[in-house]
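Undergrad: Just below sit the structures, each encoded as structure tokens.
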Structure I
């Protein structure tokens with residue numbers, strides 16, 4: 001039993017209206033684990049008084065939480081794992097690109113309701129440097145709203161309305177670094193040693209050079225190396241991402257407590273899910289790549305156990321776009337199982353789906369998914385096709401080798417396929433951060449452009465347009481049914497193409513990720529209900545699938561996904577099982593040609609009756625043809641069990 005389950009059990013023994021008593025009970029319940037985690041990172045935490053400082057801080061932070069949010073916390077504890085429900089449907093968006101600002105966003109809430117979206121992930125809205133700022137992930141202040149988006153009052157109005165509509169909000173917490181304009185960085189540059197110790201600062205290159213021997217480069221094209229010289233303090237500072245993003249030094253317990261206070265301030269704005277950005281990088285250790293280290297997991301668990309005491313209704317999302325076996329560890333292992341993050345990005349599924357689209361084969365997907373350990377029962381995934389970031393090829397080399405492919409050669413093929421280096425490929429993506437030293441690179445571009453719609457429209461090829469639309473619908477249908485919270489990236493619901501305007505902006509032109517950060521096209525949205533075309537088909541299909549997902553309880557995430565292997569290398573089949581012999585069989589064809597399945601296979605699983613199957617998406621039954629199920633190119637089926 002993890003701590004959240006224990007809190008739910010104990011909450012039933014305490015008077016509902018005595019919210020302070022619930023806080024004290026949560027603190028007492030977590031106290032031993034808090035101590036163990038804190039001392040694992042800060043062994044001198046008792047004699048230095050740091051642990052006592054933490055225990056003094058927690059009640060103070062609790063008192064800053066509004067009565068309404070405390071009541072909501074208790075309601076969420078009692079209601080259980082709301083985030084695993086089939087009724088949750090997310091969208092990620094840039095506020096200014098969506099509809100100008102927070103007020104504009106609030107005016108469009110009916111759009112989300114119409115589509116079926118009830119969880120919004122707003123990209124960073126806090127203050128950041130005016131020039132380059134990594135899309136807002138260079139943080140000047142963790143809770144001050146950047147004036148381009150509005151005011152704190154505007155955000156309060158939005159969150160109040162969201163709660164009234166039973167909608168949820170996700171915001172980012174950039175836990176690994178601040179900008180070089182943050183107040184701590186400014187004080188460090190002014191010579192204050194206290195704040196220089198908040199970062200990894202060094203008087204010369206001796207230690208940085210040793211670190212560099214094993215540290216990879218995140219942005220080799222625009223920010224090579226991992227350290228930046230700061231003349232104001234005549235020191236080198238660790239800057240793993242960009243020169244203007246200073247890595248926080250979590251070996252200093254004051255950094256943890258300051259960041260905990262910032263985290264609580266953020267969730268007190270009315271946040272339901274906190275996206276822990278770049279959490280894999282939290283601990284630095286010479287001789288390693290300083291990613292996914294055990295100490296990083298301990299810090300995350302410590303954040304979680306503190307937040308669970310102060311604001312238990314808020315859950316954490318792990319932004320760890322790493323190898324498959326590393327991703328699942330962010331749910332917690334050992335005494336931390338279920339006590340780190342409740343949600344993680346299913347980056348493995350995302351990369352595997354793009355791999356299958358390029359190769360038209362599903363074997364690597366089957367191999368990888370089958371070998372990922374079962375996640376904790378109370379955890380879930382975020383399943384997605386695209387987001388604001390690049391597509392990293394985090395595939396497992398072992399399984400690539402088992403396919404008979406060379407890992408480096410296969411990744412080069414994927415980069416070539418999606419980044420316009422193969423004339424026959426329908427994709428129109430862009431290369432991001434190619435490193436000639438090792439051949440590594442990532443892919444950017446909108447889902448529609450990567451799946452061929454942009455080229456098809458340019459050539460006025462109706463057949464290719466239809467094929468691209470089918471691909472878009474199929475991939476979204478898979479993430480809607482796989483198990484977890486499905487997320488649509490704003491614009492993908494209408495097949496938005498690459499936006500090349502970033503090339504004219506001096507602060508953006510070196511970052512091709514801006515190609516998939518377009519303005520929301522409200523003119524197209526207004527037209528989708530009035531005329532036919534690719535955009536209307538995509539929007540209508542996604543809206544239909546979202547509505548049907550919400551009426552299909554088998555799609556709730558209870559670790560109830562079963563892979564079914566098939567001899568056809570182009571087909572993916574998985575089943576979502578129900579409580580009383582119910583289920584949904586999801587079948588998809590990744591090939592450009594029609595593929596067939598033996599009806600006997602489907603009948604044995606219970607999805608065939610009188611040679612007919614019932615597709616939930618189309619809401620119709622279909623007769624088999626000569627005992628075989630024929631799948632059109634890029635067709636997706638959700639079969640209901642008889």
Structure II
């Protein structure tokens with residue numbers, strides 16, 4: 001059963017956790033990031049992203065701009081694009097003249113950096129205009145264009161303003177000429193533009209953009225490998241040029257329909273899979289959809305962390321092999337979990353099965369939210385499940401795993417990505433087709449449907465387990481609400497009357513068809529009992545260990561609550577207990593306690609003596625809140641004794 005996500009303007013988060021998070025992004029995160037992009041905050045990693053675009057515009061106007069005036073990564077433009085997209089979604093919540101003015105000025109500047117033929121990229125315009133389109137593997141021209149296309153569509157859908165949409169339509173026309181008529185064997189080194197072209201096609205109705213997206217999907221991985229040939233012939237490199245081309249990293253080892261295992265750079269992988277799933281949906285390509293299902297199984301059944309993190313190693317920011325899920329040298333990039341949400345949503349739009357929304361929820365409430373500090377001013381790129389200060393971020397094997405969030409990064413892809421995901425949450429929470437309105441995730445606020453009714457949700461999720469929807473308007477239609485797999489005992493009522501879930505549930509959704517009337521209520525009560533979770537015996541890193549999950553939230557132990565966490569053991573057979581909601585702790589949480597013990601340290605490195613243990617109650621907090629109280633040890637998986 002296919003569906004479409006709702007427009008971001010259809011949802012208003014006016015209460016609850018999501019409302020609070022979107023308010024934080026709107027009032028704190030976006031102004032803060034805008035200042036960083038403009039290099040207006042001293043003492044923080046320099047961005048120069050907007051200045052790069054200004055330099056490109058000045059060069060096109062005839063000013064003598066030196067190549068070394070460009071600063072940053074080859075993909076620096078994409079930071080600006082993601083910020084614009086996040087700002088667009090924030091504007092859907094209400095007028096903000098100052099924010100809108102900042103976006104408009106940035107768009108005008110970006111437009112001034114566009115060449116006559118539609119090409120637009122500050123790195124090549126400033127640094128090496130003679131090398132445009134000569135390094136498709138590494139140079140990120142298509143990646144940057146894709147992100148700005150997404151920003152253009154978002155800003156147009158929210159404000160009705162076409163300037164950026166027209167700029168990026170012209171850019172897409174330029175890309176079409178280059179890759180459909182000239183260099184027809186090439187495809188993006190970093191997938192992204194595929195999914196963006198599909199969005200641009202929906203916004204403009206221009207069939208060329210869908211055609212180009214499909215083309216990029218179809219030619220990827222065909223023999224002989226384009227990237228291998230390109231590297232032999234291009235004569236220059238973005239990076240140092242000494243590394244051997246890794247076709248897994250570039251997602252080009254096999255044609256996409258032959259791929260079965262998620263490999264290589266995790267963000268590239270899930271961005272590609274999102275584009276594949278969208279093309280499959282819109283072209284009714286069952287072979288392509290079958291490949292997407294195989295890749296989904298590979299990730300979620302064998303290569304995903306309990307937190308919804310993906311990518312096990314900093315070597316290539318990549319997937320490795322099945323069940324290789326180390327906790328302390330993990331990568332689990334924030335962008336990768338956001339990309340997993342993209343992929344999950346597109347699979348959900350192809351076939352409405354609860355497992356896709358379950359994973360989307362797991363990724364968002366654990367890894368994605370952990371990627372941003374509670375005040376919105378610091379960010380994680382890497383999301384470990386175990387941290388030991390002095391080793392994490394210090395030892396060469398752990399150099400990517402930091403014990404606290406930095407304020408910014410030289411490669412700052414994750415911070416604006418978190419902002420746009422939080423701001424666009426409504427589009428992931430709900431979807432719709434001709435027959436049914438789907439509630440995929442639970443978010444307090446009001447959502448307008450195409451069925452003639454409006455639903456207002458009151459919920460205490462994710463810390464509580466109730467979600468009540470009040471109907472405004474009248475219509476005979478179907479509302480389908482997801483029953484999460486983690487809830488062992490769910491209760492659904494319509495106007496206070498209990499619904500037999502066995503009779504109405506299919507693929508994780510309860511379908512309620514009726515003549516809805518003004519004031520009707522649909523209420524879901526989920527089982528929020530905390531549970532001990534055991535990993536597969538195939539995961540060596542978690543052998544003999546357990547973790548705790550309550551609802552969608554995975555929990556962890558921090559040193560600030562427990563003393564050193566490395567010596568902690570969970571008592572065999574112990575059941576976790578949820579404490580009362582603590583509104584003043586870490587932005588408001590429900591802590592969990594579980595019986596355990598702590599091993600007493602010894603004076604030598606090793607000993608034949610049996611160690612002593614002291615009984616201890618272990619306090620656990622939601623994983624997304626860790627590292628908000630200074631540098632300290634943290635563990636998700638704890639050994640059992």
Structure III
């Protein structure tokens with residue numbers, strides 16, 4: 001759970017120790033607690049202390065997942081509704097940790113809301129609006145769970161609608177209940193559960209609403225949010241829309257929010273109103289977040305944007321951290337995604353570059369958000385289409401950015417101007433790996449590896465002309481790396497369980513010197529800074545260390561704390577002391593590179609981690625995932641101190657001639 005202060009742009013975090021994905025949440029009326037629901041086997045409803053970030057209560061009564069949760073206004077109860085196959089709704093006295101009332105519900109429920117006096121709550125979903133009444137005399141008995149009394153709302157001619165959200169009235173309208181349908185109707189039920197009146201939202205789809213005693217906000221498709229009066233459902237205004245899909249957020253605000261007839265906007269998927277500050281927070285289905293200042297709704301043009309964050313809207317495939325030689329502010333890194341964008345981020349708040357700069361690649365940018373069912377798209381269509389940037393790499397001199405997409409197209413961008421200087425169909429299938437040769441090799445090479453089993457060697461110094469194509473692999477190539485001391489070497493591994501070691505014997509032509517086969521698929525590889533050893537992450541969760549010069553395996557140790565899954569990515573820190581791994585069980589681990597001892601484990605992503613990098617200052621580990629999130633982890637000071645000390649030891653000798661014979665080589669031998 002991310003707790004965001006939009007005024008200060010500060011985040012705090014609550015970590016679910018069960019490592020299950022969080023599906024729903026709600027604040028307590030006093031704001032001191034937050035309740036979460038989760039998915040997975042035997043999911044729990046958990047209550048967390050907001051200030052201390054610790055769990056204070058837990059209930060396990062659901063089997064498959066929790067669809068929605070809510071606190072009662074008196075703070076005494078929590079209601080939780082399970083997934084459709086759970087078929088259960090529970091009322092929980094959370095301070096005593098007991099279920100006081102329960103019943104079955106057969107419909108798919110998407111929302112729940114408590115009445116102002118905490119005497120009943122309402123659930124809404126597919127052809128479903130139901131009022132559930134609490135008997136306080138019976139629910140006060142600690143030792144007994146009483147059946148909930150449920151009465152269906154009288155839907156009339158709207159009975160076949162999908163009710164996507166519900167909110168009970170507040171203040172003078174406490175007797176009313178408001179719902180919206182996915183077809184675009186705002187409905188009001190009276191105190192007799194009768195659907196009394198409704199108005200059209202004049203939108204293709206409606207997804208969410210937020211109700212106070214003065215206002216109703218309805219979130220709709222195409223970035224639309226409309227405000228109504230709860231007293232008579234009179235229309236008040238339409239709020240400003242966010243950026244259009246495909247907008248370049250590096251533009252000035254006037255250009256970013258300028259309306260064009262052909263523009264499309266992300267759908268609004270969640271709204272909530274802060275009546276104290278008069279802020280309206282909106283989440284859109286391109287995973288962007290806006291906080292609007294709506295103090296004066298009489299003139300919606302005066303609604304100000306207090307905060308905005310534009311994130312990747314689909315799986316993030318790869319990232320690249322800027323080094324000392326890259327002409328970017330310190331703390332910068334790049335990421336690429338299935339949403340067909342490459343984004344430049346900065347985690348150092350003291351720099352001018354405090355927001356992400358986005359660059360759209362290719363002509364398929366808006367296609368990642370198509371309509372998908374009653375709840376809108378969440379970007380999953382991108383994985384079926386063949387759009388998306390799969391991998392990226394920055395040249396050692398920091399001038400060029402190479403990226404490969406899922407169609408096999410290689411692009412080179414100038415990092416100073418962000419202009420595309422090369423676009424070529426390099427492979428027949430998606431490009432899985434890109435690698436530039438190191439400066440100390442004396443060569444300017446770019447290797448591209450693909451699912452089509454080919455490696456192309458390009459000469460970056462001669463406008464990326466083709467030098468050589470290698471076809472030894474019999475399956476997808478998952479990683480390719482350059483290493484060079486006295487000789488220029490290239491190592492590649494793949495799904496054919498092979499590791500190929502090659503050497504540039506004459507000129508730029510690589511010839512095979514060693515071929516190693518193991519009994520497991522090899523998913524990723526990295527080279528430690530002295531260029532003597534290669535670490536390979538394997539399907540059997542092992543890390544295999546190979547001597548680059550002779551191709552022999554020197555060491556093997558487990559690269560995951562769990563007993564399930566496979567290693568997806570491995571990354572050695574800049575000093576070569578530690579290696580970070582991501583496993584298909586969504587966990588991240590850091591090991592001592594030489595001993596194999598686990599020094600740290602992390603979790604938080606809801607999908608597999610597709611990329612990880614240490615920051616150049618050794619203070620952070622950055623991870624990207626299929627859940628479209630980027631996490632920046634702060635490493636312990638002990639690890640940072642050790643890495644920096646090792647870097648200081650390496651740098652003087654690495655600049656000396658004949659570095660392959662430097663003394664520090666003896667300190668990194670693997671036994």
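Undergrad: The value 21.9, 71 for Rg and Dmax of the Cα atoms in Å, for residues 163-522 alone was derived from one model only; which of I, II, III is it?
TA: II
Undergrad: Now a separate question. Compute mean projected area of the Cα convex hull in nm², for residues 387-450 alone for each of I, II, III and report the one that scores greatest. Can you show the working numbers first?
TA: Details: I: 4.7; II: 7.2; III: 4.1.
Largest calculated value belongs to II.
FYI, it's all coordinate maths here, none of it is from the lab. As the structure is a prediction and not an experimental result, all values here were calculated from the model.
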